[in-house]
1. Who wins on distance in nm of label points 7 Å out along Cα→Cβ at positions 41 and 129 among I, II, i.e. which is largest?
2. Hey, mean count of other Cβ atoms within 10 Å over residues 25-32 derived from one of I, II reads 17.1; which structure?
3. Taking mean count of other Cβ atoms within 10 Å over residues 81-88 as the quantity of interest, name the structure among I, II where it is greatest.
4. With relative contact order in percent (Cα under 8 Å, 6 or more apart) computed per structure, which member of I, II shows the largest figure?
5. For helix-only ellipticity at 222 nm (-39500 (n - 2.57) for each DSSP H run of 4 or more, over all residues; to 500), the calculated result is -10500, so let me know which of I, II that is.
6. Taking 16.6 as the value of mean count of other Cβ atoms within 10 Å over residues 57-64 derived from one of the structures shown (I, II), identify that structure.
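Each value in this text was obtained by applying a stated rule to the coordinates, not by laboratory testing. The shown structure was predicted, so the numbers you read here are calculated from the model rather than taken from an experiment. Cβ atoms are built from the backbone, for glycine too; each structure is taken alone.
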Structure I
Amino acid sequence: MHDDILIATEGGVQTIRFTRPEKKNALTAAMYTAMSAALEMGDASEDVAAHLIIGSGGTFTAGSDIGEFLERSRGNVDLTLPIVQFIRRLPLVRKPMIAAVDGLAVGIGTTMLFHCDLVYATPQASFRTPFLDLGLVPEAGSSLLAPRQLGHQRAFELLALGEAFAAERAREAGLVNAIVPAEALEATARRAAARLAAKPPEALAATRALMRADAQAIVARIDEEARIFAERLASPEAGEAFSAFLEKRLPDFSRARGKA
C-alpha cells in the first residue's frame, strides 16, 4: 500500500482507490507500481473475483504526474518505467475490471478504461486524451482498442482531435455503461462487481477471455506505441509542448520547425 493509493479486498472485490485529490489524483511511479502489483496479486488470489478502480475527491485521475514523469524518463521511455509496466499489465489481467469515474479522467485515466469491462460515470465526468497536443502519440493500446470500441471517427475525435468527451457523449460512444449521481457512483459500481464475484469463477474467466481481444496483440501494440512515444518525447514538438504546459502558455509549434 502507498499513501497515495489504497488497496483493499472485501466480498471478493479488490478496490484500487486513488487518494491524491490535492493533485487531482495524478499518478506517480509509486502508484503505478502499487497498481501493477495489486492487479497481479488479485488475479492470483482466490479471494478476489473482480477489480474495482475508483478515484477520490471528485476526480478519477488527471493522468500521469507530468513533472515526475519528465524527471524519471529524462526523455527516454522503456519497459522498465513503472507506467509502462502498468500499461503492459492491463491486457494480461484475467479477472473483470470495473471503473467508477467522477470528474477528470485524463490521459491514462481514459485509456485504461478500454481495458475495463464495466465503466460507470457521474454527470461531472470528463474524458480527455491530450497526447497529440503534447507532441506525443496515444498509449495503453488505445490506438488499437479505441477504434474497435468507438469506431474510427469517434476514436479519432478523442485521440487526435483531443476533444473532451462529457459523460453523456462517452456513454453514447460506448465507453461508459451508465451515468449515475456522484453519491451513488461507488455503490453502483460495487454492486456490479459483487454480482460478478457471485458468479462461477472459472466460467466468468472463460467468458471474459473469449470476449476480450488477443492479449499478446494488444501488448505488441503497446510496445509499438511506447517506441514511437519515446521518439516523440525527444522531439522538438514535444519540447515546445511541455515547455508551454509548464510555463502555462499556449504552445507555438513554429518554434519546433527545423530543430529535428
Structure II
Amino acid sequence: MIILETKNLSRNFGGLRAVRQLSIAVERGKISALIGPNGAGKTTIFNLLTGFLPPSEGDIRLDGKRIDGLPPNEIAQRGIARTFQIVRMFGGLSVLDNVMLGCASPNGESLFGALARPPGVMKEKTQNEARVSELLRLVGLDQHRSRLAQDLGYGEQKLVEIARALATDADLLLLDEPMAGLSHDMVRKMIAVMRNLQSMGKTILFVEHNMHVVMDISDHIFVLNYGQEIARGAPAEIRRDKQVIEAYLGTSTES
C-alpha cells in the first residue's frame, strides 16, 4: 500500500530547476532511501513534502489526498514528521521538554490553559510526559530525560529529534542524513532505532550519503541526479545500475 506519492513534482528557483518531474511512490511500512550527489535536490524534495516550499508543478498525495500547498503544521497534523541535516534543538531545555514540544496539547494551547493550568491541562501534561518517557526509552535516551539537550553528544541530539518527530504521532518519518557526523557505534544505534521503528509499523524515507548504511537498511532506493530520478529499485538492483555507478556510487559500495 502506498502512503506517499508525488506526480510530476518540480521546483524552480529562478532559472534553476532543482527538482524535475519527480514521480515516486513510498510504500507503507518500508524504509526507503533518497540518494544522489550533493546538489541533486534531496533536501529540496523534503522541503516540498513537508510544506516548507510550494511546488512549481505537480502534486503530492498522502494516503491518496493532496497535501501540496498546505502549511507545514497542517501537513504534520496529517501524519508527516521530519528531522533536519543540522540538528534543531532547544539547548537550554531538558531532553524531556524538547520531545514534549512535539506533542499535541489542545487544552494547554489557550492563554487560559497555559496560565491557569486547570485539571484538564495538568492531566494532559501528565499523559504526555508518560508518553514521551516511553519514546525516550525507545530511542535509548530514557536515562538522559532530565539533562539539558545542549549537554548531549551530537548523535544523542539526533535521537532526540527522532523522538520529537515520533511525539507528533506521524506515520511517515522523513530523516535528513541521520548518520551524518556519527561515530561507528552511534551509526549502529541509529540503524537499530530505525529498524525498531519499522517493526512498529512506521514508514521511513531518509536521505543519506553513507552507502553502506543505505544498502544495508533500505527496502527501496530512489536515485537522483540534477533534480531528476535516474533509477529506483532494491539495493541489489541499484548496486548493478550502470547509470547510478557513473553518476554517484562508483566502487564505494563494493565489499
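1. Working: I: 3.1; II: 4.8.
Largest value of distance in nm of label points 7 Å out along Cα→Cβ at positions 41 and 129: II.
2. Answer by label: II.
3. Result for mean count of other Cβ atoms within 10 Å over residues 81-88 over I, II: largest is I.
4. Ranking I, II on relative contact order in percent (Cα under 8 Å, 6 or more apart), first place is II.
5. Details: I: -13000; II: -10500.
Of the structures listed, the value fits II.
6. II
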